[in-house]
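Please find the structures below.
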Structure I
Amino acid sequence: MFKLIELEDTIRIPPETFGEPLEHVGYEQVRAKYEGIVDEELGYVIAVVKVQVSSVGKIIPGDGATYHKVKFSLLTFYPKIQEIVEGEVVEIADFGAFVRIGPIDALLHVSQLMDDFISYDEKQGVLMGKETKRKLASGDKVRVRITAVSLGRAGTSGKIGVTARQPFLGKIEWIKKEVEKVKGSTAEKTGEEAKQKAEKGG
């Protein structure tokens, strides 16, 4: 889930940047501190937006820099268990597929792909179901449910596990076929009911 989070902090404005626009220097300092980090509370910090730097700063003895209070917003991605997300398959391996969701690649393990025996074709770079003949390859769009989230400590990218073994999950093409099948059987059922009513009435 993408979120905009508003925060306040104090930043150091180095002496070599004095004379440059304060907002610009403040923005760069906030970016250097926050962009790209993985935090248990914030999630994945993608970008810093809307930075407001206080024009009044403090000086600490022995340090030539000034310290200013800053208000800013962060665009973050925080994956939640049970959340349904869509992404693109970026890599296929014998043990599963990596799906890009937001700024991270989640693991779709072969056991979580479909109710079928799955084989890995290294030459074609695909995972294929034995009975269904369904194939999954790099570039395919998929809809999955998040089943495991481990954001890890600072400096690590964390891990996300996803599943496609539930109704209306998996490769988008498969889902469309499932929906058409359901629509078809519903229309058939409605037609049968209308026919029975007509027969009873007649």
Structure II
Amino acid sequence: MAKFMLGRKAGMTQIFDENGLAIPVTVIACGPLTVVQNKTVENEGYQAVRVGYEETKKANRPHKGQFDKVGVKPMRILREFHTDESYEPGQVIAVDEMFEIGDAVDVSGTSKGKGYQGAIRRHGMKRGPSSHGSKFHRKAGPMSSASTPAKVFKGKKLPGQLGYKRVTVLNLAVVQVDGERHFLVVKGAVPGPNGGLLEIKTSVKTKK
């Protein structure tokens, strides 16, 4: 069964196991999700479920119409998850119905944006001599070799936007599941700032 959930990063803390060891964990405020549509092989060519997350009053007519078909309130976020399970439109999915302690999950989110950065911070390049006469301190270095090849090769490490990219952290262990308060606690760190949107899915790889 493919497990999935949407949530927002609440923050990091630590818990202690039965041996008294501190475990760094991330608390994720998850769901509940509302099923909006079942996609089938016959109709769409693939099988998936479309779910909504976070009710909103600000919805235009095309967006609102998707939810009127199943008789639920408009949701701010819509996502699709591939699954072999069939869900009823309008069905509510809670976090404790999906995950249990010990599950391995992959968590995807948008990393923190750090703006325009130089090559030293962005790629970890070394700087030039600090002495006054060097005239080379924090530059990116030569672009190409004169008339041959007379161009800058693709992939050259240069200054530019750092962060604000989709990042997936694999194989995080579920430590706690709280269905009443809709919390999921996973071991380790997840991408993005507190309040950032996260997708939690069954791990695609397993540790050996």
Structure III
Amino acid sequence: MKVLILYYSMYGHIHRMAEAVAEGVKEIQGAEAILRRVPETLSNDILTAMGAIEAQKSFSHIPICKIDELAEADAIIFGTPTRFGNMCGQMRQFLDATGQLWQKGALIGKVGSIFTSSATQHGGQETTILTFSTNLFHHGMVIVGLPYSFQDQMGIEEIKGGSPYGASTIAGGKGERMPSQKELSAAHFQGKHVANIASKLVR
């Protein structure tokens, strides 16, 4: 069973969450975690000005996803930073190229799930996941979130991301905050949960 973890990361926050998702996927017997990135749309000059070039070197070894790989997967877990309460433009452009998959119904019945990040605690994490979900509905996917059986999303003992819609992390205004242990645990739980549900659907 193949679980595709498809993401965009600018400074490494979503990449680190994707790694935790993959670790969770691998805990389900027979599940293979496949990490892929969507193509970059910004020029090197812009990325340099944004201070992202050095950060992206740490995950440049992750292959760029091909559209057909979505159809080959049994489940797809998408990761995107938040841009004004929506997915980032890089992810948007990639999804806009999936029209042929939609015409064929290639993703119908596959499990889909989403995780995200934002600069601030109230920077649109939940709206990003919810607005992203409409794409999965159009493709006929079975949407899975982060259930309350992951109890670390509860409580107010520390500032943290995470909601029943999916795992998330708070990056800070300058990207200075990397995912906390509880946020990584949420991503791990989500990966395992998605893989477990997908394993039941592919039997």
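No value in this document is a laboratory result; all are computed from the given coordinates. Worth saying up front: this structure is predicted, and the values here are computed from it rather than measured. Cβ atoms are built from the backbone, for glycine too; each structure is taken alone.
Remarks
- Look at FRET efficiency 1/(1 + (r/R0)^6) of positions 101 and 165 (r between Cβ atoms, R0 = 25 Å, to 0.05) for each of I, II, III: the largest one is in I.
- Label whose coordinates, when helix-only ellipticity at 222 nm (-39500 (n - 2.57) for each DSSP H run of 4 or more, over all residues; to 500) is calculated, return -2000 (choices I, II, III): II
- Sorting I, II, III by relative contact order in percent (Cα under 8 Å, 6 or more apart) from high to low puts II first, with the largest value.
- In terms of distance in nm of label points 7 Å out along Cα→Cβ at positions 69 and 189, the structure with the greatest value among I, II, III is I.
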